[in-house]
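Student: Each in structure tokens, the structures are laid out below.
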Structure I
Amino acid sequence: MHLKVKDIHRIIEKYAPEKLKEDYDNVGLMVGDMESEVTSILVSLDCTLDVIKEAEDKNCNLIFTHHPLLFSRPKSITTDTLIGKKIIRLIKNGINVYSSHTNLDSAPGGMNDIIMDILGLYNASIIEPKSNMDSYFNSNSGIGRFVELEGNVTLGDICRKVKEKLALSHVRYTGNDTAVIRKIAVINGSGKDYFQEAKRLGCDCIITGDTTYHYVSDFNEEGVAVIDAGHFGTEWPSMAKISDFLQEKIEKMGFENRVILSKCNKDPYKYK
């Protein structure tokens, strides 16, 4: 009896089912065969060429990513494009790619909840809860989390905690360092689509990534501090937990396949 790609699909469907994804998203098996026998699994935020080479070198024929390899439908698959190069190389080397994106963000115990745990923010509520799900997912899933703080926690305190807990060299932020923060919203990755709802819920600080100048400037004028810890910075720390989760589930099924966290997946941004 061998572990197959479809077994990983079943694990994810119980944890972060496809029905939790946003309408615009693309999740599931991107490249490969559900019946393919798995050697080892490489867990990564992105499926870059470096990550594909890492999978080849480490004998991993399944790459599990958060960001979908195929987000929009390609018009052609050739070596003239980056996506074409990746797909052709993956197929030539018999490597499957499975992606779990906004469904993993929304899921109970998923990316949103993991980052809250890492930051030590507990008893959170959901910014945009999912609806029309079964009772368990209705009450526990959705995009973004927010929590009320106790005591006199300043914006400066929060910035320092974010840097420390997420192992970052720096964060970008708006607001006064000495301002006392009462309610924090956390949206991993790109969170600006949920800023207005976070503000409506009374949040006076938002932690996220991928912010833009004019949008953040407006919220700053309205008294809402924004901490931009980067897209990679707010998501990569959770991938180690996802890797551990998959390893545990596989072992409980009686398989000995290894789950390996990528060492080649890096933040594309550098800072001086």
Structure II
Amino acid sequence: MKVREALTEGTNILAAKEIENPALDSQIILGYVLKKDRVYLLTHDDIMLSSEQADAFNKLLKLRCRHIPIAYIVGEKEFYGIKLHVKPGVLIPRPETEFAVEETLNAILDIKKPKVADICCGSGAISVAIAANNQNVRIYASDISDISCEITRINVNSYNLQDRIFVFKGDLLESFKENNIRDFDVIVSNPPYIPESELANLPPDVKNEPESALNGGLDGLMFYRKIAFEAPRFLKPQGKIIFEIGWNQAEAVRKILLANGFTAISVVKDYAGFDRVISGSLNY
């Protein structure tokens, strides 16, 4: 079987299972098997696959047909210009989360030695992206999931950032309380924010990601309430809190922030024009 034939067959198989981007996913999977990029595949489409390569390609296609996310299949996801290791059990980084990174980088731009907390760090995407773009920052990343802490450490070590990103296993800010780590310039978080009632209606791919990283409680606001309540004890005066939010949660989260002493509330929209990041400054 030639590359072009494999790509066509893969595209047809995935399309029959209603996979969203069948041609692109077929290219990514074959590129992963051959250890070549998509440009190489498209410019060398008459190369013959070995039987081992064809078998590996078909095996991975079957996984994708079961709506296993492409990032889990190839073991990585690009985010803010860097490649991050991911695996089942950890939330896959989204392009929308890059807005939280951008807001944090802007917030610490003029601070000589900024100190940032990344709560619900998942794969470590936010932490690694911030540290890769600010050489003076110190980041304290926290997650309750063992897998998330493991993957965050792998990504931190991949970019030799272990002297500037410190990973803690714990519930929200609890690890920082136990270790007396305070005085953050910024607390940033992409917490679970999908209401329980909406979990059953998520796309098939998303249902293969950990529910614990998605479930925001009855109204989707549970973690915003908890973090906003605790945050003032850990921030410096005038310190900033930055949240990723669901498209329809800006007003509710704004009220939560105001009720916990935050002012100068601002909202940033994502690529699709939806409210995606909200921030506020501690008013003392």
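What follows draws every value from the coordinates through simple rules; no lab data is involved. Only a predicted model underlies this, so the values are computations on that prediction, with no experimental measurement involved. Cβ atoms are built from the backbone, for glycine too; each structure is taken alone.
Student: A value of 19.5 was derived for Kirkwood radius over Cα pairs in Å; which structure in I, II was it taken from? Spell out each step's value before the answer.
Tutor: Values: I: 19.5; II: 20.1.
For Kirkwood radius over Cα pairs in Å, the value 19.5 is produced by structure I.
Student: Given a computed value of 4.8 for distance in nm of label points 7 Å out along Cα→Cβ at positions 13 and 213, which structure among I, II does it belong to?
Tutor: So the calculation was done on I.
Student: Matching task: 19 is the computed value of relative contact order in percent (Cα under 8 Å, 6 or more apart). Pick the structure from I, II.
Tutor: Only structure I yields this read-out.
Student: If you work out FRET efficiency 1/(1 + (r/R0)^6) of positions 53 and 245 (r between Cβ atoms, R0 = 25 Å, to 0.05) for I, II, which one comes out largest?
Tutor: With respect to FRET efficiency 1/(1 + (r/R0)^6) of positions 53 and 245 (r between Cβ atoms, R0 = 25 Å, to 0.05), the highest-scoring structure among I, II is I.
Student: 17.4 is what came out when mean count of other Cβ atoms within 10 Å over residues 157-164 was calculated for one structure; which of I, II is it?
Tutor: Numbers: I: 17.4; II: 13.5.
Structure I accounts for this read-out.
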